[in-house]
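Input: structures, listed below.
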Structure P
Amino acid sequence: MTLILLFAALVALIVLGFPVLLAIGITALGGIVLSENLTPALLPQKIFAMLDSFSLLALPYFILAGELMARGGLSKKLVQFAETVVGHLRGGLGHASVVSSMIFAGVSGSSTADTSAIGSILIPSMKERGYKPGFAAALVAVAGTIGAIIPPSMTMIVYGSMTGVSIGGLFLGGIVPGVLIGLGLMLVIYLYSLAPGFPELRETSGRFNAGVALRSLRFVFLALLAPVIIIGGILSGVFTATEAGVVAAVYSFVVAMFVYKIIRWRDLPGLLVDTAVTSAMVVGIIGVAGALGWLLSYLDFNDAVMRIVDSISGGRMVVFMSLLGMMLILGMLLESLAVMIILVPVISAVAAKFGFDPIHVGILITMVTQIGATTPPVAVLLFVATSIAGTTYDQTVKYCWAFILCEVIVLALVLFVPATATWIPRTFM
């Protein structure tokens, strides 16, 4: 009964408009106060215990790298390059948004950063060319989820820090699923272009011009090199996945400041403040979610889930699909990192019991949390893209389902074909 009341209070606070950090923190504190033998002093203790992880040091550095590259002109150059590569296809701007998101994902590590950086450039352009604002917002929001799947990924860093699974292995495991999602979204755009209600998607920028593409590549080459350096350094053992965040930040600083020369010394204080604010928000959610996760464990939430798992018949795959479904439902209501911290201990235990590969599990969990972040009612990425598009949430939701279905199909493929997530890390590490 206590567990039901806790989840009900959490959902109620979110519905009332409380920020996710406060909603989780209030729920955790209330549960501790109302529980016998517990003292409120446990809340800060459990928050700091959750954050006492060397792996989490990478988060602010990757956030800083994303900020530097976005403000240093990377997102705009990536969009221009993507247009030269796929602009000749039907729905060229839509394809460009997907390709840009895939490339920017190699620097930012965040689906929110991916959505806002690419969306702020491409959504206005799509609207000018007649794209429906809701369609443009839905596409950019779902494409933004690739930012947390193609390495680096802040979600994978959190998962690795909680479970002890190799973060470098998780990074490598996200490459194929991220590319599959990108290709799937481009297929959906093409199918939309065949529908009579989308004449704007049938317009193209003409034939593919290799010379223009090569010239555009010259300006964006250093930006494209960032994910190569990050993954190459991890694979070669030059630095760890945690240290890769520092390398990404330093590289982004050099490129943005001395190569593209868009960022000036006077811009750094504001940029660092924005990075600190974003980092504080992310770390705050991780901390309070860790405290709530500990409380749920104290109240035997893990045992309750395990009893439900034991009652499910149909084999290991059915059990695991049920857990992923539970995570997806919670992801539709809560911030993805909070859902992970609450459920990962349970899912990891079940996965180990049934012999699932931990890297495979980490990729699936990352994908599920990102699908939840674009699925109503509480779809953070849809809200970000909708605000950029200047349209209503209902108009965006109307067009998001085909793109979400595409991600679900890729999720099923990765679930039933583990090699899509495990082949690269097992081969090269």
Structure Q
Amino acid sequence: MTVVGNKAPVVETVRVAIVGGGPAGLAAAEVLAAGGHQVHIFDAMPSFGRKVLLAGKTGLNLTHSEPYETFVSRYGAAASHLRKALDAFTPQDVIAWADGLGGKCFTGSSGRVFPKVMKASPLMRAWLGRLSNMGVQFHTRHRWTGFSNGKLRFETPDGETLVGFDACLLALGGASWPRMGSDGAWTTILGSAGVDIAPLKPANCGFDVAWSESFRARFAGAPLKSVTATSEAGAIPGEFVISGHGIEGSLVYAHSAALRGALERGTGASLILDLAPGRTETRIAGDLSRLPAKVSFSNRLRKAAGIEGVKGALLRELVPDISAHTPENIAGYIKSLPVPVVRPRPIAEAISSAGGIRWEAIDEAFMLEALPGVFVAGEMIDWEAPTGGYLLTACLATGRAAAQGIAMRLTAAKAVAPSSASREP
């Protein structure tokens, strides 16, 4: 037994231990408790679901209503690995589940699905209440620090605690929003245990742009509305915000994986903007040509292309001599303006993270090959998706899939030797 100073740690044994009280861990607890299993959830924070609560302060985006095949494709290279879990808990299942908790979901004009109350807190309270009524035991302020003699080791306000288990699920998240508990410290612990882990990287993040001081001072915080942005991710309409560092917002997040990939390849990366999606390049060039030479450049942009304010300033920032260009060239920049990005913002600022436990390191039941009896779910695994409900849906789906894997392992172990525990790491 490990001893801390002169004090021996408390030792407990549970049937199923879930480490991480976010959506993946809670989803797994619900499935396992419904199957009659004793479940204990441990979290480092003073309460559960803190990241979901923060994300859902102004609107909890549960899932997306687009056609299912399109929905699955949003997960990119990881879609084939996630497919089985998503098939078992589709967006429609997410809606039915949330409705059952009193969410009364509705679909917005963008196709995103929200609970009617919009905020996350009522849904989270109902969910935690349901789990408590099902017998799930909650343990806050338990920071997981690794394994000791086949047991989970936790730091708690009362000292170190060791927890034995028949099966364990790690649902510790990635490394975004570390103040909410997901700091990525588990990568060192599992890496030293032989688990293959892809480096964690920022996803759904902003990017640095080398703005001039004058542009930064005047336009930081200004929204750029009604544009279409293009990268390797395709052409996507929407809006984003000019920040003091560069660019951020939902439209940028949709392109973050493509921009990050281009930067990693060292080929340079730019977000290509169409500042006037409703007008053709030919029309803009013609309208510019017909305006009298005495009309100021600002008025020419406004009358010919509806470009003014931050859009006009952005043109001047990125093409300083644009007023001297021909109407054809000006129209070309309006319809295809490259915004060169320098680097992603730090992972602590990102909405989510990419990288994590490689798919080759887990089996079909979401159990770690290197640590039999230890399962993983959620953002710990190497997948990413844009905002729009895809993140939450996959966390719920993988948590439930891992729970099914745990249930099958416990059932098999009981059939072989009813009184014995399964193998521990």
Structure R
Amino acid sequence: MKINLPYRILALALALTLPLLTQADEITDDIALEYNTYLSDLFVHFHSNPELSFQEHATAARMAEELRAAGFEVTENIGQTGLVAIMENGPGPMVAMRADMDALPVEESSGLPYSSLAKQLNPDTGQEDFVMHACGHDVHITSLVGTARQLAKRRDQWSGTAMLFVQPAEEIGQGAMAMENDGLWERFGTPDYVLGFHVSAQNAAWTINLLENDSPYAGVDMVDIIIHGVGAHGASPHAGKDPIVLGSQIVLALQTLVARELPPRDAGVITVGSFHSGTKHNIISDEAVLQLTVRNTKPETRELLLNGIRRIAENMGRVAGLPEELLPELIIRDSTTPPMINEPALARRLNGMWTERMGGDFLTQVVPAGMGGEDFAYYASDPDIPIAFWRVGGTAQEMLDAEVAGGPAVPSHHSPLFKIEPEPSVRMGVESTVRAMLELMPN
């Protein structure tokens, strides 16, 4: 039988795409099976056994055990409790994937049957506090284990070096710096790409959100303002300099920086989260302390805000009549993190690959409404390494729709009510990561 040329071309095209489609279905199906037979229970274990920043000893030990079992060479105690897992698989690029593992001092009220009842000594309070995975890091480490297992069984599909590393203390903004200061790249090699993701309660389940042109996470500075005063009796305010009144004036004046000095199209936040002073009703204290979080999406904004905070604090002290040696002091904490800037070409490449292999319905380009921070941004600098950091949706679409319609609000990250849908979160975390690493380390 004679076959027309157009049909020959169509048949050839189908023959060429069949292996790709078969591989795509096989990867998705295999991850689904692995979730049901292994990763689901592992997620429940991590969620029920959270640990605070730099205290993730049991979590790190379990992650080391899991990654070694998958065939990776594991080095522990990097940046205190962090670890690095390496699998060399022939010539090619080195691709690093990071997962953070710490939890928060929050008492869980999610109602989940596997809710955390764990307590740990909180160095900030000096007492035993409840601990909860209220930000989804249990998804991240479970997915990293799934990624390791998939890469190990697919060694014929990639060539290069896979570096999977588990980071401590993201919640206090110090883990990435701790690992870098402990020689992360010097000891294990500088990767060609660094990847990471964060599960998001504000994104729909079964979606991936990798921004190409907007900053997915803001730069963060933790700032203390020490306000000096002159103590006195509460009945004789004229005899002292009241730091509470001065502190209140500073708090109000700071609001003008974003409202009146920052260009309206630039993003910035100044929030005073803590105001401490005094010991008794009728005593004017000699000191007050303000604790601020200051957020930006570019260096110029950071400079404007920090300079403005210093200017306002010092000059409000002068307005209050303080001598120069008693003017308010500005302290910028070590937990400063830069804004997250994805490498545009890398982000476009991964978005294109995910669209081709998983379908466009999985992808979104939603810019976060808030100014959350992420110390993953440290890995993009010194040396300059292309990074891609995406969000994996964690909430059922019907719950998001109900919130928009006036129904119950979806609990935010760091809330005692926080919870995500484990299966789509973990499965999409594994699949998006595995496909990204196969793309960047082609055989």
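What follows is calculated from the coordinates using simple rules that are stated; it is not laboratory data. Please read all numbers here as calculations on a predicted model, not as lab measurements. Cβ atoms are built from the backbone, for glycine too; each structure is taken alone.
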Q.
Given 49, 21, 18 as the derived value for semi-axes √(5λ) of the Cα gyration tensor in Å, which of the supplied structures P, Q, R does it correspond to?
A. Q
Q.
Among P, Q, R, considering only distance in nm of label points 7 Å out along Cα→Cβ at positions 51 and 395, which has the greatest calculated value?
A. P
